[in-house]
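Next up: some structures, all given as structure tokens.
Laboratory data are not the source of any read-out in this text; all were calculated from the coordinates shown. Note that the structure is predicted; figures quoted are calculated from it, not measured. Cβ atoms are built from the backbone, for glycine too; each structure is taken alone.
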Structure I
Amino acid sequence: MPSTKHAYLRAMELLQALCMGFAALAIIGMTLIIAWSVYTRYWLNLGSFWAEPIAIMLAVQMTFFGAAACYRVGGHISIDVVTRLLPDNGMHRAAERLVDLLVMVLGLAMIWYGTGLVRTTWFQVYPEFQQIRVGLVYTAVPLSGLVTLLFAGERLVLGAPPSAGEAV
């Protein structure tokens, strides 16, 4: 069992690193594209027709995959006033497990409704880019829902993952 647990933790670490890397590349791309757009608009008096839609597409990716990775390491926004007030006699752990279950429900909802969104928008294209389907961009919703579901399951079964400085 320890080797299975170790392999699963390594897989989740890799998945988290992929999500963070993808989100980081998306935010770097957004920054460069928006800077280019400002430059072309105000210094060259030309607008870049492609900058805004690409920046929005990257923002969707960054948001969903970055949020999943942040959830795994506890770097997400949370309101833990109630759980902090609970005694540390098991009630605190039970409340944390309840939150993990609710996040799993959220992940399932993201998969279900995100898949519906992808199906609904699959044949729509961006006016600026007739080759890019809107549904392709929205695949971030169900995919990040699956990642969030995996991370919540990890937290539920194995507890919070080791911090970045600890060995697995």
Structure II
Amino acid sequence: MYKLFISLLFGIFISQSSMAKSFPSIDSVIHASFPKSTKMEKHSIILTKKQFSQIQQKAKAKVDTKVYRYYTLSNNGKTIGYAILEFRKVRTKKATVIYGFDMKGTLKFTEILAFGEAPEWIPSKTWMSQLQNKSPKAALHIGKDIPTISGATLSARCLSEGARVARAIYEIVLK
């Protein structure tokens, strides 16, 4: 009986670990969209009440915090972009997402770095690619210029709201 119990536990452990998704590092995400020689400098910002209000209004999304981490991306001593890290609640657990912008304000990439919800609720690479190379004028609203995802609507909404908040931070604070 003991051996059967141990075998069942081992089987459950193996099946759970094979379902776990590995996420990319910040370095690999940034170097996929910017030159390999890009240097990253980590910063933190605390939004003022005015900035907080402006960002929430511009993004048309709820902003949960005044503290953000961002990276200045430079190549040969010249700033070529910014990457903004966001922690957003999807359903009951948080997702960590990084949004990268070039100096023109184009959203170069959106990448999930951590996802606390069930792995089946992670948007596909095909859907995520819709958030690549979006111009500064793109609205980034689900159901309008970005299609929804059946079975992952809350995840898609979280990512698009995060993109709008990150863009607003870029335009109001970093630009």
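Taking distance in nm of label points 7 Å out along Cα→Cβ at positions 76 and 156 as the measure, the highest value among I, II is held by II.
Relative contact order in percent (Cα under 8 Å, 6 or more apart) was computed and gave 20; which structure, I, II, did it come from?
II
Can you tell which of I, II yields -10000 when helix-only ellipticity at 222 nm (-39500 (n - 2.57) for each DSSP H run of 4 or more, over all residues; to 500) is derived from it? Spell out each step's value before the answer.
On the way: I: -25500; II: -10000.
Label of the originating structure: II.
Looking at Cα Rg over 2.2 N^0.38 Å for structures I, II, the greatest value goes to I.
If FRET efficiency 1/(1 + (r/R0)^6) of positions 116 and 132 (r between Cβ atoms, R0 = 25 Å, to 0.05) comes out at 0.80 when worked out from the coordinates, which of I, II was used?
Values: I: 0.80; II: 0.55.
That value comes from structure I.
Among candidates I, II, the computation of FRET efficiency 1/(1 + (r/R0)^6) of positions 52 and 108 (r between Cβ atoms, R0 = 25 Å, to 0.05) that gave 0.50 used structure II.
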